[in-house]
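Each structure below is given as structure tokens.
What follows draws every value from the coordinates through simple rules; no lab data is involved. The shown structure was predicted, so the numbers you read here are calculated from the model rather than taken from an experiment. Cβ atoms are built from the backbone, for glycine too; each structure is taken alone.
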Structure 1
Amino acid sequence: MKKVILIAGFTALLGTSAMSQKVYATKTGQISFDATGTCAEPIKAVNNQVDSKFVDKSGQIIFNVLIKGFKFPNALMEDHFNENYMESTKFPKADFKGFITNVASVNFAKDGTYDVSAKGTLTIDGKGKEMTVPGTITIAGGKPTLKASLNIPLKEFIHGSYIGTQISDNAKTVIVCKYD
């Protein structure tokens, strides 16, 4: 009887470890955007406080960004961004929640660069939109780095009379997250 219990317990332990998933995380990811339109001054910002997690087996991925974390070269532009366009007091965060659809193609045990695609919902200023975002995951020394570029259609997320004139219709956005 003891052997049966021992074998059952050992089998359960093996099954659990074989199915275990690794969660990669960072709180220091970077998102930058360029929404320069016809305005004489570049409209660019960087946020180095991106909180992101993803699961290696399921591909589930989440990004959270504090809107007030975006830093501009011009303080007045930063104020206008937060107060007039993003309503950062009312909507302090933006997020993306979804799945890396081809996470099985990434060999987390082997250094290399792998093309990936994430599908999910981007929520900005309280408005959500389904998106598919191409990117890469680079494995180096067992640690992944995710890079992605996308164009965010500003009129679908934020308001402001200058969008499409002085501010570009799309914010060219780059994401870089080095995970632990």
Structure 2
Amino acid sequence: MSVKIIYFVHGTTTDNEKNISSGWKDTELSDLGIQQSKDLRDQINIDDFDVVFCSDLKRSIDSAKLTFEEKVPIKIDARLRECDYGDLNGESSDIVEPMQEKSIYEKMPNGESYEDVKTRINEFLNDLKKDYDGKNIAIVAHKAPQLAIEVLLNSKTWEQAFAEDWRKTKSWQPGWEYEVG
């Protein structure tokens, strides 16, 4: 048996629209992000999911509720948080994004490394395998957890995960499929 995962990113935020990398800073969905989360209902089959997990940051919770509330149980899990950019939470993406790929093994100033995120996500995936075997799971979260899943489940290097990230290649889709076996 295995756990089937469809990974969804939260809707566009007010910080995204201002070219700000939020990290652990809570931020609101923008009007576009609210609409994206509502539109997602028509792009997927909600009945396919047994449970939805989302990060404990407001943008993920709000996205999950707008898409799945009253249809699928939603569970909040802090391990699905974005990378903690430390002193750079809420700073310009022009500063933060170039530092992300340099922070695979070295922590952001007073924050986390991407390896730290991978450790959190690995623990989360192990719990999914143990507790949700045979189930279909939705995840609503952020960039760093998705990249960690690419490394853990698709055997990519961090460099590959960053280079092939849909944000860089401009290849958004309504969800990404993964399997924990």
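Can you tell which of 1, 2 yields 22 when relative contact order in percent (Cα under 8 Å, 6 or more apart) is derived from it?
1
To which of 1, 2 does the computed value 1, 8, 18, 22, 22, 16, 9, 3, 0 (P(r) over Cα pairs in 5 Å bins from 0, in percent) belong?
2
When distance in nm of label points 7 Å out along Cα→Cβ at positions 97 and 121 is compared over structures 1, 2, which one is greatest?
2
16.4 is what came out when mean count of other Cβ atoms within 10 Å over residues 41-48 was calculated for one structure; which of 1, 2 is it?
Here the read-out was taken from 1.
Given a value of 1.00 for FRET efficiency 1/(1 + (r/R0)^6) of positions 137 and 153 (r between Cβ atoms, R0 = 30 Å, to 0.05), calculated from one of 1, 2, which structure does it belong to?
2
Thinking of 1, 2, which structure, once helix-only ellipticity at 222 nm (-39500 (n - 2.57) for each DSSP H run of 4 or more, over all residues; to 500) is computed, gives back -12000?
Of the structures listed, the value fits 2.
Work out the source of 1.1 here, i.e. which of 1, 2 gives that when distance in nm of label points 7 Å out along Cα→Cβ at positions 25 and 57 is computed.
Structure of origin is 2.
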